[in-house]
Every structure is written in structure tokens, then in C-alpha cells.
Structure 1
Amino acid sequence: MASKSLIPPADFVGLDAVTHLCTGGEAPWLKGQSEVYAEFAQYKSSGDRGRRAIYARGERCRQRMGQLWGVPAERIAFTPSSA
């Protein structure tokens with residue numbers, strides 16, 4: 001029985017001929033992450049204006065997650081580091 005991938009392999013970097021089973025600490029890199037990291041780098045270099053943009057993006061994400069989970073956005077927290 002064949003199963004269908006939740007995310008197409010073409011959406012990842014370097015998975016053209018690979019079946020990736022190790023999703024622990026070294027998950028495959030999504031192509032879309034490159035754009036997000038480039039945007040984050042611009043924010044980081046933009047001082048206070050960039051910091052406000054980072055917080056605004058986080059708040060939009062919190063609102064959307066709240067809608068998906070059926071909880072108020074205030075109940076969702078993001079940690080800056082989990083190390």
C-alpha cells in the first residue's frame with residue numbers, strides 16, 4: 001500500500017532521489033525556509049524597526065494559531081530559545 005507524503009518532496013532542498021526517515025534533530029530543509037530566513041536577516045539588521053516587524057509577525061502567527069486551535073491568542077506562547 002502506497003502512502004502519500006503530507007508535503008511533496010519537491011518542496012524540500014535535496015530530496016530529489018532520497019527517502020528521508022531521520023526527522024529528529026536534522027529534518028530536511030524546506031525551500032520556503034530560505035525566504036523566511038532571508039527576511040529575518042533583513043529584520044535583524046534594521047534595528048528597532050526590524051524588531052517591531054519581528055514582533056508583529058509573531059503576533060500574526062499567534063492569532064492564526066489561536067484560530068486553528070480554537071483558543072485565544074493570549075494562550076499561545078513562543079520561546080526565543082529552548083536550548
Structure 2
Amino acid sequence: MRDARTWLNQAERDLEAAELLTERFPALACFHAQQSAEKALKAVLYAGGERPVLGHALAELGERVIGQDPGYRELHAEVAKLDR
């Protein structure tokens with residue numbers, strides 16, 4: 001569970017960075033938003049016992065999360081947009 005908490009903490013920091021950068025540096029804000037989503041998905045996978053969690057594509061990570069929690073399917077399409 002420690003790995004999951006670590007990933008979630010990193011996701012929260014990236015989200016905060018994205019929020020701070022939105023107005024002045026939107027491209028950097030998008031990068032940090034994608035990083036936040038990736039790390040949050042990895043936190044879910046670690047919390048579900050998956051080891052190791054490799055990969056960077058949000059669509060792929062999201063499919064793996066759906067395997068653990070089918071309720072995630074509703075958010076999957078929105079998160080996958082950050083892969084662009």
C-alpha cells in the first residue's frame with residue numbers, strides 16, 4: 001500500500017502544478033495534468049496488488065484499472081483524452 005500512497009501523493013503534486021500553470025503556461029499545465037492522471041492510475045493499480053506497474057499510455061493503464069474496478073469505465077474516455 002505504501003507504493004500506492006507514494007504514487008497518489010505524486011499525482012496530487014502534479015495536479016497542483018497543473019492548476020498553478022494553467023493561465024501562464026497552458027502547455028506545461030497539460031503535461032502535468034497528464035502526469036497526474038498517469039500516477040493516479042498507477043496508484044489504483046498498486047493498491048489493487050499489481051506489480052510492477054509499467055507503461056505511460058493512459059488508455060492502456062485505464063483498461064487495466066477497469067479490470068480491477070469496472071466502475072472506472074465512466075471516466076476512462078475522459079482520462080484517455082490526455083494521451084493526445
Structure 3
Amino acid sequence: MLQEISITNFAIIPELRLSFHEGMTALTGETGAGKSIIIDALGLLAGGRGSSDYIRQGAEKCVLEGLFELPKQEGFSELMVEL
């Protein structure tokens with residue numbers, strides 16, 4: 001399960017850290033607040049194709065980091081290392 005995402009210099013977001021908890025998470029806000037950009041960041045974190053267009057204007061690079069909690073099932077950690 002994704003526990004946290006850290007976003008730096010991604011589109012219009014200079015820096016953001018979001019924590020997720022068990023259950024449902026809803027992103028709400030006014031038009032232009034950045035909800036779709038957060039969804040784009042989650043897509044890239046899940047393996048989506050990146051583009052230099054995502055780098056915030058004036059920055060050299062953007063960074064997306066995810067903190068995941070893995071199930072404690074036998075063999076799962078080894079499988080993730082292989083992938």
C-alpha cells in the first residue's frame with residue numbers, strides 16, 4: 001500500500017508530501033489547484049511514461065518518491081526484488 005508520496009519540482013508543485021492512510025483518500029479542491037497533477041505523479045510512480053514537460057519551470061529536475069508498505073507474506077519481498 002502506498003503510504004506517502006513526495007513531490008519536488010513537478011509541474012506547478014515546488015514541494016509536497018502527502019501521507020495516505022487505510023481506507024479511501026479523496027483529492028478535493030478548486031479548479032487549477034493541482035489535483036490532476038497529483039494524479040499524474042501517482043501514475044508516473046506506478047510506472048507511467050515520464051516527460052521533461054513535467055519538470056517545473058526554472059528547475060533542472062523533478063523528483064517523485066513513494067513510500068510503500070509491503071505485505072508480510074512469505075516470498076513477497078523476494079518477488080519485488082526480482083521485478
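Just so it is clear, none of the values below were taken in a lab; they were calculated from the coordinates. This is a predicted model, so every value here is computed, not measured.
Comparing relative contact order in percent (Cα under 8 Å, 6 or more apart) across 1, 2, 3, which is largest? Kindly include the intermediate steps, with their values, before the conclusion.
On the way: 1: 14; 2: 28; 3: 43.
Structure 3 comes out on top.
Determine which structure produced the value -15000 for helix-only ellipticity at 222 nm (-39500 (n - 2.57) for each DSSP H run of 4 or more, over all residues; to 500), calculated from the coordinates; the candidates are 1, 2, 3. Don't jump to the answer; show the numbers that get you there.
On the way: 1: -15000; 2: -24000; 3: -6000.
Only one of 1, 2, 3 returns -15000 for helix-only ellipticity at 222 nm (-39500 (n - 2.57) for each DSSP H run of 4 or more, over all residues; to 500), namely 1.
Here P(r) over Cα pairs in 5 Å bins from 0, in percent, for residues 17-56 alone was calculated and came to 6, 20, 18, 15, 13, 12, 9, 6, 2; which of the structures 1, 2, 3 was it taken from?
Details: 1: 6, 20, 18, 15, 13, 12, 9, 6, 2; 2: 6, 26, 22, 14, 13, 11, 6, 1; 3: 6, 17, 25, 26, 18, 7, 2.
Considering all the candidates, the number was obtained from 1.
For which of 1, 2, 3 does semi-axes √(5λ) of the Cα gyration tensor in Å, calculated from the coordinates, equal 29, 20, 12?
Details: 1: 29, 20, 12; 2: 22, 15, 9; 3: 26, 17, 10.
Here the read-out was taken from 1.
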